[in-house]
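Undergrad: These are the structures, in structure tokens.
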Structure P
């Protein structure tokens, strides 16, 4: 196989090979762990590798020699309409265990499928029917047509916005339904989306630079964009491989209204398969408030019940305590419980439970428990499951770090 090794071709070849390796490793990991998110990220990396391939192979001599020239011309290597949907599927599969790829998801891939069909039509027309260049009469690779590049960029920006919105609503929902929200807020998703946005901003920046400085609008000038793009996807490959933990809290999100619903795992799964049933909507995520406020008597009644449960049973000591568990113990539904906590205590569920944990920690410190065990050990006994979460919650509640508070109150 022809390949001319030089500075420009070899530099991209390094990222090309490493990208393929990481894609294969992620795909293997996805199969082994039955992780859909790893498989989606592997597919995204594969598209990134193919994205830089024309410039790598071009500097490797392919555009100047046959049959390599026609291989590049007729092979759709830049799958711009697929990249956006794939990152959206990745975000959903990482954050939402109830996400399944179904018929609706195929609609997101329709533009990419149509472009593949367009490429097939070009091959059949030019190579089989006419036996000469028709679609490629101008000797230009159709992957780099302005209409395709710009519409592909718009597609990716749209899916970036949708994915970011999905992640923001996920974070708002988690603090309403679990007491360990910090652990599953997935800062990696934020970094991943920022990296994906960087890819788009790089393209916009190079468009502007080429407009301002026309001398940059050449093969070598554009190479620097693909080199920068390769660095970003290499970062995604490395960090994505080590950040593939999926959340266990299922939910449903309407992308039109952005109104989430908690999904409860069926207590009696059929055929040993976990299924999910939709419960009432938990809370209006848009403004953090429920649409209907319960009457004062109902509010006081349930506030008393919740307080008694917390103080007598000390269920906050469970590090994985969830809204549904508390609702089950109080024999009510999560929707009502969420409204009571939000409106009666003016806190989300995560902060509400952490306040009880902080109070328990302070009581132990005041009793001199720190002389018998470490501060972190006390935090774990009171329901915290990480040092970072404990320190963050303690400072949020008391305005001081645990050590500062202890020194002040000794």
Structure Q
């Protein structure tokens, strides 16, 4: 391999950024192309639980574990499970010194990764339109503005609606039959003490049949809510999603009969509601090796949010970078990376599908089993349009 391969990463999410960080640590130049115009152009989502075997391993490889730990919230590993009558069924607390899955705001982790990169690594406002393999084993990256550049390796880290994926696979995300509607509370301990008691220091879930309410405490008194239910993607037919009171009324009708303290989650949120239908890639999802192009994270293995999405993206990014560094050719590096990543993704996607079926059954009975984890604080569906990255 050339001592200075030309490497491009499409997408400045967690997986792409940790990949860039590890490459730069070993003197390998890289350019990250991101469609967002700057690091603060949109909200980066809620809280993440970073697992010691996956996400933490990636941050250690990137030399960022200690600053991550300083930002993280180990107390956020607390989890409460209620039934629809607000009876507390289960309450898990992290033990003293337990750092197995500490929480961190996604935006904080992204900022940590961005700040670790050389200035100018991320080219903001550069949307990737497509990637095409070239006869010499390199790849041509086409930008949304019509320009193009050639690279020895293009890494698709551009999420659910990846523009790099079609160079490797015909697969497209499909609706999984489940929707999350996001809401929020701010300064929860002072302004919404009832909500604060329900959520505790970490995550709470209340579930009955095909419906659940999930709340996750973020930093600085912020709480995100995910109103989750099985149903058609057009559940809001006839509604203007910008009409907050109309959406609220529709949701309250869906959760009729739930305890008043839980209905307050739908009544008292601040701001509007955000519709987040859940999309998944086929299982299994794989591809024949194409020189000069590969995928990581949701671009490679979009699955239900089962507590592993961000963690796998981080691990993918670190392992791909180490494969590039540790092999004499890019072809050998991609063979090594994909031979590990794809089977791991398959195992996790199967488990996530099973969890989705258990959590959101076709029946609306209250008797569905409660698995050990209910919508862990890892990732939520991204309903952005298909120009991501």
Structure R
């Protein structure tokens, strides 16, 4: 009998929004190759009937929803769950934002494996009322879910406060290794491969964007800091502060969703600066490591476990400025014939090297750390093991 899993809680496939959609896509494609029947619930704008089609072997159930924001997401989740429980299949749910609805699977005895995200309720940007709603739904999901996925050891310890360890598996986020990328998209943005650093984040205080921009702008760097993310100075005071703090060497191209452009930006980046202070395993950090980026990250338990001891860490703007001072201090050395894609910029018979030895060590450490923990083959294989166990339980019950 074909094993079936129904994936809920995302906007659907192909991925076009964020980490959960990418996870649904990559895990779904992996399972299809392994002989599973994979059904993904997809949200579409507007009104109309539920439609059905197939994308790369994944069956899609597309549910139109005309409402926006949390109300639309909640309505979509409610409809998805009601549809899913009509079938005696294992469910894989990403996120707990509507965890109270998961009581339907529990009542119907439908096994539901829930990825519990990264303590979303702690994010200050939601405000107290929404934080309270998220916290309540986190508890509901922990109670109603048959098995919980933590994407980081710290999240696993957090969940174990009220869920048995036997109900929790620690499975991280994944990314495919990027070993080459054309420089064209980078050059089209007026950037020089190896001549810039990247930041990819929501421009909110908990992602330390203001500190990053202040540190980089403290003095001329002779390099560019590229900040990907939408900033609106007209309506957001924090965005105004970030833009006001930026030197001429900081550029803001906005949010870029084209995966080929983002991949090229990562691959040809001198280093990746990661300011996230809360949450579990961050997809953007994993994807930077998959591209071999040296990482300069905010110093906290989440980032240190993901990036490992081979990277650099900072606690405030002054600390980060000192890291930039050290790593971006140029010195001329003879061209060493290093492989293309490494962090150096050729100029005639010499190379302007920015502590090439240190940055190469960070590059190599990022590659090793990604390969040992964060490949999609490893991550999706762990998901399959959990889902197979619950599918076997369904067969035994039948």
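Undergrad: Can you spot which of P, Q, R the value 52, 24, 18 was calculated from, given it is semi-axes √(5λ) of the Cα gyration tensor in Å?
TA: P
Undergrad: Just checking, which of P, Q, R has the largest value of distance in nm of label points 7 Å out along Cα→Cβ at positions 118 and 198?
TA: When distance in nm of label points 7 Å out along Cα→Cβ at positions 118 and 198 is computed for each of P, Q, R, structure Q gives the biggest number.
Undergrad: Out of P, Q, R, which one gives -12000 for helix-only ellipticity at 222 nm (-39500 (n - 2.57) for each DSSP H run of 4 or more, over all residues; to 500) as computed from the coordinates?
TA: Answer for the origin of the read-out: R.
Undergrad: Still on this structure, I have one more. Just checking, which of P, Q, R has the largest value of mean projected area of the Cα convex hull in nm², for residues 174-317 alone?
TA: P
Undergrad: Given a value of 4.8 for distance in nm of label points 7 Å out along Cα→Cβ at positions 14 and 358, calculated from one of P, Q, R, which structure does it belong to?
TA: The value was obtained from structure P.
Undergrad: Also, I was wondering about something else. Comparing distance in nm of label points 7 Å out along Cα→Cβ at positions 150 and 166 across P, Q, R, which structure shows the greatest value?
TA: With respect to distance in nm of label points 7 Å out along Cα→Cβ at positions 150 and 166, the highest-scoring structure among P, Q, R is P.
Values quoted throughout were computed directly from the atomic coordinates according to the rules given, and no laboratory measurement underlies them. Just so we're clear, the structure is a prediction, and the values are computed from it rather than from any experiment. Cβ atoms are built from the backbone, for glycine too; each structure is taken alone.
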